[in-house]
1. Just checking, which of 1, 2 has the largest value of distance in nm of label points 7 Å out along Cα→Cβ at positions 96 and 160?
2. Hey, helix-only ellipticity at 222 nm (-39500 (n - 2.57) for each DSSP H run of 4 or more, over all residues; to 500) derived from one of 1, 2 reads -11000; which structure?
3. Out of 1, 2, which one gives 4.4 for distance in nm of label points 7 Å out along Cα→Cβ at positions 32 and 320 as computed from the coordinates?
4. Taking 17.9 as the value of mean count of other Cβ atoms within 10 Å over residues 176-183 derived from one of the structures shown (1, 2), identify that structure.
5. To test your reading of the models, identify which of 1, 2 gives 24 for relative contact order in percent (Cα under 8 Å, 6 or more apart) when calculated.
6. For which of 1, 2 does Cα extents along the principal axes in Å, for residues 88-263 alone, calculated from the coordinates, equal 53, 42, 27?
7. Out of 1, 2, which structure matches 0.40 when FRET efficiency 1/(1 + (r/R0)^6) of positions 112 and 192 (r between Cβ atoms, R0 = 30 Å, to 0.05) is calculated?
8. Out of 1, 2, which structure matches 2.9 when distance in nm of label points 7 Å out along Cα→Cβ at positions 24 and 184 is calculated?
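We did not get these values from a lab; they are worked out from the coordinates using the rules stated. Everything numeric here is computed off the predicted structure, so don't read it as measured data. Cβ atoms are built from the backbone, for glycine too; each structure is taken alone.
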Structure 1
Amino acid sequence: MGGFGRLRRAAGRLGGSSEGRALILLYHRVAKLRTDPWGLAVTPRRFAEHLEVLRERANPVQLGELSRTLGDGGLPDRSVVVTFDDGYLDNLLNAKPLLERFVVPATVFVASGFIGQEREFWWDELDRLLLQPGTLPERVQLAVDGKTYDWELGEAAEYTREDFQLHRGWKAWTESQTPRQQLYTALYDLLRPLGAAERRRKVAEVRTWRVDGLGRRPRHRPLSVEEIGRLREGDLVEVGAHTVNHPLLSEVPSAVQRREIRQSKARLEEILGHDVSSFAYPYGKTADYGAETVDLVRRAGFACACSTVTGVVRRSSDPFQLPRFWVRNCSGERLATQLDRWFEL
């Protein structure tokens, strides 16, 4: 922490070559997790460091403010927006108190179909079922889109605490090292493009494989209706839409896209009692949605939408395809270095 303190004292006034540019930062969770295969979580300690850096080296603003002033250059130099995707419970329990301490605004994009659900998001449930200590059958199979997939687990059917400790730091974008990891990535790739109802059925099948082991993890669940209201209290945190069922929009028909987009907005507005003006595309890469999706978002009445494409926001940026930088569980000092580099892009 000593080096971080020196960095803060050395931070100069805001300004420089970043004029006319802004950054949108993407987070998902503020929590300390046993496993995190997609790198979704930043620990509370690290998040506090991040917010301190943003107060010292940037100008935190609301996404709505960025959207309103995007075309006229009215934002302060080195403006930064903090966003969260999905709508996890820890956005309220862990993130909001830190946002309030450092007076940093944020937007939480909520997938409305998961509100109040006791189960975890499906990608987290795969983690619980496959990557936590416990027992699976030696051979498992799953039929998807008319094709049956088989996996032989062998000795990996029994996943001991020693196995877990050895492999708990694995990330899903790296090469799989064990049969359990291979099964996780294979199932993720198979389930991601499915429709919501079919995916729920397939996850329920996978759930039956588990012989014993870790039960539901309450702190991994999505927000409830009451908790969304508490998240919004104080006007520091905005709530945006993130579809109903978090589909891969490029893989579903136009009518389903329209329903996912419009119903997510309507449901959140019903809960909050006011307009919901911002949207984030699930997964959010250019291959995950198309021009038709962008048009559907615009016509649904949103003022802006965020992707997960990496980039700096400029006056010329499309307000319905705003880029974001995904922030990992790095130190405050590391984030400060990244901010300077990103603003120079």
Structure 2
Amino acid sequence: MLLLEAGHAYAPDAFPREVLDAGILADPGHDWGYTARATDRAPGIPAARGKVLGGSSAVNAAVAIRPRPADFAKWGAHGADGWTFADVLPAFKLLENTPTGDDAYHGRTGPLPVRQRADQELTPSQTGFTDVAVARGYKRVHDFNGAEQDGAGGHSLNVVDGIRQNTAMVYLTAEVRRRPNLTIIGDVTIDRVLFDGTTATAVAAADGRVYRAGEVILSGGSYGSAAILLRSGVGPADELTALGIGVVADLPVGRRLLDHPYFHTAHALAPGHVEMTPAVGAILWAASSEAAPGELDLNITATHLTPPSYSPTGGVIALSASVVLPESTGTLKLAGPRPRRRPADRLQLPCHRP
């Protein structure tokens, strides 16, 4: 098996601080630089995606909270057979190792460390956030991957001792990398998939190198995989033709993009109460006024991801609201037929109401 990575392929014990530190998000040296726009005239919004072995798991907030059973039920209602909560729970338990929580919901020996942040681990301001939520009538939740999610408490994270446990660390261990049937090559940007008719036979890199394969698996995420397919001629025929790309298959690649709107406000912490570690700590998962019965469509998180230099007191807490059951969809489009040197120019991601 040949694994090609567009970013740097660090050894398991050689990831830099910018990747390891769970308090650093979307380090510019390990980010694709994608840009989203609400409309063609709206200003660009950074759409962070990891460009490093481990992908976005190496640069994100490391939140490890599963969808709720009701969410899986919705997928089933749309025809996703085999995706009920009961169907997928065994897989979740196999992949994780976590020392806390109910055995009915948690695995103990999997490769991915998942840790539920306890109340005593929160900063004073995160504790204040959860205490106020409970005082206003919300439940206190001690395990967001357990039986209930409706309420406030500490986050569930794949972070151990402040170190973000990205997938390249926990799955591509030194032992795994010594396997004779696995080769990993970093710093290879894939331009497109090559086809014999409609059968994928190889991938072509941006520098012209071609890698032949009996099977091609794209794992570039919602943006990267779609972009490669579009450059390969798999996508809406009219858009591809306008860019001079030969059509292999007229398919709706890049359509109906769903993402979570996310807006935060930053507040200065009171003097003498400026503790900011851990950076990601507390969450309120609740129903907005527009939620259907049984839905929890709103997350509000209390984090310290804003640099302390932004605050006159040297301490910041950000309250971030996210719509986790979005109804609006977006469209991913190529800015050109080939990968660009400036990654911000690669994709246009306008989001619009249905």
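1. Once distance in nm of label points 7 Å out along Cα→Cβ at positions 96 and 160 is tallied for 1, 2, the winner is 1.
2. It was calculated from structure 1.
3. 1
4. Of the structures listed, the value fits 1.
5. Structure 1 accounts for this read-out.
6. Going through each structure in turn, the value belongs to 1.
7. Label of the source structure: 2.
8. Source structure for this number: 1.
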